[in-house]
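Laboratory data are not the source of any read-out in this text; all were calculated from the coordinates shown. Not measured: the values here are computed from a predicted model. Cβ atoms are built from the backbone, for glycine too; each structure is taken alone.
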Structure I
Amino acid sequence: MSEILVLVDHADGAVKKVTLELLTLARRLGEPAAVFVGQGYDNAKSILAEYGAAKVYVAADAELAEYVVAPKVAVLASLVQDRQPGGVLLPSSADGKEIAGRLAVRVGAGVITDAVDVRDGFVCEQSVFGGGTIVQSRVRSGVPIVTVRPNSAAPEAAPADAAEEQVSVTLSDADKAARITDRVEVEKGERPDLAEASIVVSGGRGVGSGENFAVIEALADALGAAVGASRAATDAGWYPHQYQVGQTGKTVSPQLYLAAGISGAIQHRAGMQTSKTIVVVNKDAEAPLFEIADFGVVGDLHQVVPQLTEEVKKRKA
């Protein structure tokens, strides 16, 4: 059974959920082999083993942390050339897609980005045209390199040995061209990460202003949810762009997605339509998002959402 390399997405050893999803997908295709680049492996080993990593290639040289994506490309390229794996899976993040593209050029392989499923034979499903069409794609030359959107698969535990193997690479001058000169730690709030949250409350143009997003945040806090926003809201400067949900933002697939004041343009639907339960609040009964909603309320969100927030707080009291 061929190894399937999975690039571990982590922050100082704290493994992100998308990696567990990739390990779950890798078990369908071969023997999962995680690739850990950076510091903090001791913090990651147990969870990688829990979710099926039969082997973990660890590249922990301190020098690798000084550069941007090139060291990860170098490590993966070395493994692809030496181990001849059945394929490589990476998260479909900005870094993940850049690594995939660089790796494909370096090893002479085909690459598929933004897959939403990967099946036997590395047949990939992609959601295109704003989620309106599903296509199947397959790499025809070299080792398949595929980036997968977060929340495309449910992580499933499958304990394995996670045998550790140290890997070392020599970086070229080109690999060292982009150096990290400073790091600023982003202050995290108490809300869950948007891409990994089980409940998401999003606001759109109907919220009306940045100040009015306090209504959305209050409901999110009552539910223990993450806050999202439509492209219209972020473009207007009402909420930071890193919270945008949609084709050009983040893809989410929570258990509950509550959209308030979002009409449901296809760009937004592409980023949330796989949510398990969708609740829509909009004063326009003809809003397109009602077409995919499980529950809908036609009404002014500034009246409906505060009432819902109070009711949630009462039920939790």
Structure II
Amino acid sequence: MKIAITGGTGFVGQALTAELLEHHHEVMILTRNPEKYNNHPGVTYVKWLSDGAKPEEALEGIHTFINLAGESINSGRWTDERKKRIINSRINSTQEVINIIKALEDKPACLINASAIGYYPSSTTNTYTEVSTETADNFLGETVQIWEKEAQKARQLGIRVAYSRFGIILGENEGALPRIALPYKLFAGGTVGSGKQWMSWIHIKDIARAVHFIAETDTISGPVNVTTPSPVIMKEFGKTLGAVLGRPHWIPVPPLALKVAMGEMSALVLEGQKVLPSVLLEHGFNFKYPDLKSALIDIYH
């Protein structure tokens, strides 16, 4: 298949590109600065969101459009200005994806739009699947709902649309794990916050495999929780991480300290949801790293 990816040079995009190339797909990565990258077998960099860019000319014949573009929510405090950039980057990129699809004579079969489990409210008692109707009323929840609503417009073009609601992505050098692991590496790791908040995580390789699976499974549409079938509470996560790293789990991190240090963004680690990937499981997807210990061993050893 010929597959277009926005955000293809980022954390998830790089893993997804490697997965698709391994299965001999042709990958078109949309970027503002294609001159920064060298095309190599199976990958072409296409200019977009820049003056004079006409990405549709290179994208005729694509089977799937995967939209991962948007400013990272993890790279700084959520000031009012940053919140605007986080939301606007997602709206603008998704609107441009829709415009490109409209300009294509041969429409893709599928649009897979990134999303997040922040769609669901935080809870220590509830379990959420794709049929859950509760929505979070905080910044992250509102951002995700707006993002999915924009992507939904592709349905009017007769295209299958799926929203991949990513959980906490585990990888060695990017995402949330390096920040969580650093205190352990310094022999100062311990329970973060109450320790009772849920961590619905997923290995970066399973993220890539799941998105590939969604692209190839034409019966999947709508929301798809891309999380492990084995979420854990934060206290268990910390103990398992410490054991894998050979470090103690002993110095707790009080909620107030994180709120002072991170502001509103502290909600990413102090709050959580127990989210299950019902759609993926019902369609026969097999997780390579379904349990936390095996995932962390793969990442660190």
Structure III
Amino acid sequence: MAGQEQKVLLDTDIGDDIDDALALAACIRHPELELVGVTTVWRDTELRAAQARLLLEVAGAGAVEVAAGSRDGLDCINPIVRNHQADVLSAEDEERLRKGRTDAIRFLAEKAREHEGLTLMPVAPQTNIARFIMEFPDEFARIGRLVIMGGHTMADCDKPEYNARGDPRATKVVFGCGKPITMVGEDVTLQCRMRPEDLEAIGAKDTPLSRAIMRMTELFQQASRSGKGRRRPIVHDPLAVLVAADPSFVRCEDEHIEIDEDGRCVKTPGKPNVAVALEVDADRVCRTLVELIG
């Protein structure tokens, strides 16, 4: 779909890992994507919505609406904790930007009615999307495809990926939805780690958006600091955004994927239901992301 501007909606748990903020910035700035909305999921979704609204505002995209969504999973109650990057918000901004829609599932249905063939980009636990599928099946039928950051098919890793295991039943609902799915999982994202010079190049742009991104990156690094020094961001979520705009960033293979009770992606016989990204041009990914964010 490269060369065609397409309407996309990002579903995010912005505020924990820095890759969500990078993904939102890429959505805002990508010339081939029209961001029609953002939904937030997992724990304090109203705080996450405030952070998303801040990035949209400083980027001059404040007209893009954000709706806070599911705090809990389909089968679990999540503790409400303040995420690592919340200090990007001043007290005044947090009070102001927390105000807004809190009905993400209905918001998704509205956007599907407005935009036939919309691309959904869930880069978080799949609760919002699963509830959308179950509660608004007619509106979900209007969705064009899903580009998901989640899961992996690595035979040497038995641990399920974070987003997929966060709400396994929701992941199973989403992967069984019948829509075209591209899975941008850890098979490829773990290869895409930003270098210090990449972050320096973003910071050197010194725009309101790049300054906010750099502040959130600092907060992320402070929260995850180890004896090995500052953590370099892995480009999990932004890769899904780039692939939505241009599939040539990765090589995919069509597979029939089932989700087990722990959120693992299991290849099984049957008609393929997922295009699984297996190879990636990591240098091109990071270079493109640096070019976009500013």
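Computing relative contact order in percent (Cα under 8 Å, 6 or more apart) gives 18 for which of I, II, III? Numbers along the way, then the final one.
Details: I: 15; II: 18; III: 21.
It traces back to II.
For structures I, II, III, which has the highest computed value of distance in nm of label points 7 Å out along Cα→Cβ at positions 6 and 246?
Working: I: 3.2; II: 4.6; III: 1.4.
Greatest value across I, II, III: structure II.
Compute distance in nm of label points 7 Å out along Cα→Cβ at positions 182 and 286 for each of I, II, III and report the one that scores greatest. Before the final figure, lay out the partial values.
Values: I: 5.2; II: 3.8; III: 2.2.
Largest value of distance in nm of label points 7 Å out along Cα→Cβ at positions 182 and 286: I.
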